[in-house]
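In the part that follows, the structures are each spelled out as structure tokens.
Read-outs throughout are calculated quantities, based only on the coordinates presented, and are distinct from any laboratory measurement. What you see is a predicted model; the values in this text were computed from it and never measured. Cβ atoms are built from the backbone, for glycine too; each structure is taken alone.
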Structure I
Amino acid sequence: MKAWFTVLALVVSLPLQALTLGQPRPDLAGSLLGSDQPTRLSTLQGERPMLLAFFSVTCLPCLKEAPDLNLIQQEYGGKVTLIYVSTDPPALRSKTPGFLARAQSSLPVFNPDAAQAREAYEAYGLPKLVLIDPTGKVIWMHEGYDPSLLQTLRAELAGLHL
């Protein structure tokens, strides 16, 4: 009986719909760092592919990943929308500028409701990257730091014929 209760508790805690490749990206409301104007991810994407980089200011692997994201921004900045998505609670968001300085990054930071973002994108393990095609469909995801990330991202973006 105890095992059934544990399984039931686990199932109830899972997101209602898993984030899967080929499905539309979940749209989130929030604001960009430095702005009080509400916006949505769909508005930020426009008609280009979008790479979402979920991070936390306390995530050391997120800092290790930053140089690769900076290079992708330099190489594809005009063709792909790259955005950091904060998974931090409001109390930690004041530390975001310090994170960006350590990461030597100028990527925009989207601040949604952190719990909704983590659930909608299953961003429980960080860093998490999600690539979305111009039509809004999720086409690639990666969780955790990977030293070969730059080559992988370049290959994924090349597949979009940018």
Structure II
Amino acid sequence: MAIYESIKPEKESTIKQFLDNPPEPEMSIDYEVNKKDFVNSGKASSDIKLLLKKLGVSTEVLRRVAVASYEAEINITAHSQGGKIVCNLFSDLVQLFFIDIGNGIKDLEKALEPGFSTADDLVREMGFGAGLGLPNIKKNSDYMKIVSEYNDHTELELLIFF
């Protein structure tokens, strides 16, 4: 099993406090993501962004959430047998879980390198697979944790503060 964790230095103490003693979310929403369903992939990310916009979240945070969640949602669609997204809302942050059914990541360190991709021909024909998903997710998240078991599944957790 491979584990990767990234914490933005300026948020480290706040993130550790949240992870050590997580409160109950004010709202929680689940979404299903289907294998190779590029027609519907991205709708969950869009719904999350619209909800946050209605709650008055800043445009900068909306952009970060949209980029990170879209990239993760596309990764489930493109690289697994499907999965789910869990969005937990708090007064000052959004917590996102992306849990797939499927293949896991063979080389997690390599997968984090910009430009590295294991996308198949169909995914590339759809215009995806440039190898920027995980780097973009990391860049736009205050906290990112990946737990992946090759030939099994991957779980991704993100925290983005408002």
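1.0 is what came out when distance in nm of label points 7 Å out along Cα→Cβ at positions 28 and 132 was calculated for one structure; which of I, II is it? It was calculated from structure I. The value 16.4 for Kirkwood radius over Cα pairs in Å was derived from one model only; which of I, II is it? Comparing all candidates, it corresponds to I.
Which of the displayed structures (I, II) returns the greatest value of distance in nm of label points 7 Å out along Cα→Cβ at positions 68 and 92 on calculation? For this comparison of distance in nm of label points 7 Å out along Cα→Cβ at positions 68 and 92, the top structure is I. As an exercise: mean count of other Cβ atoms within 10 Å over residues 100-107, calculated from one structure in I, II, equals 14.9. Which structure is it? Attributed to the structure labelled I.
Computing distance in nm of label points 7 Å out along Cα→Cβ at positions 124 and 148 across structures I, II gives 1.8 for structure II.
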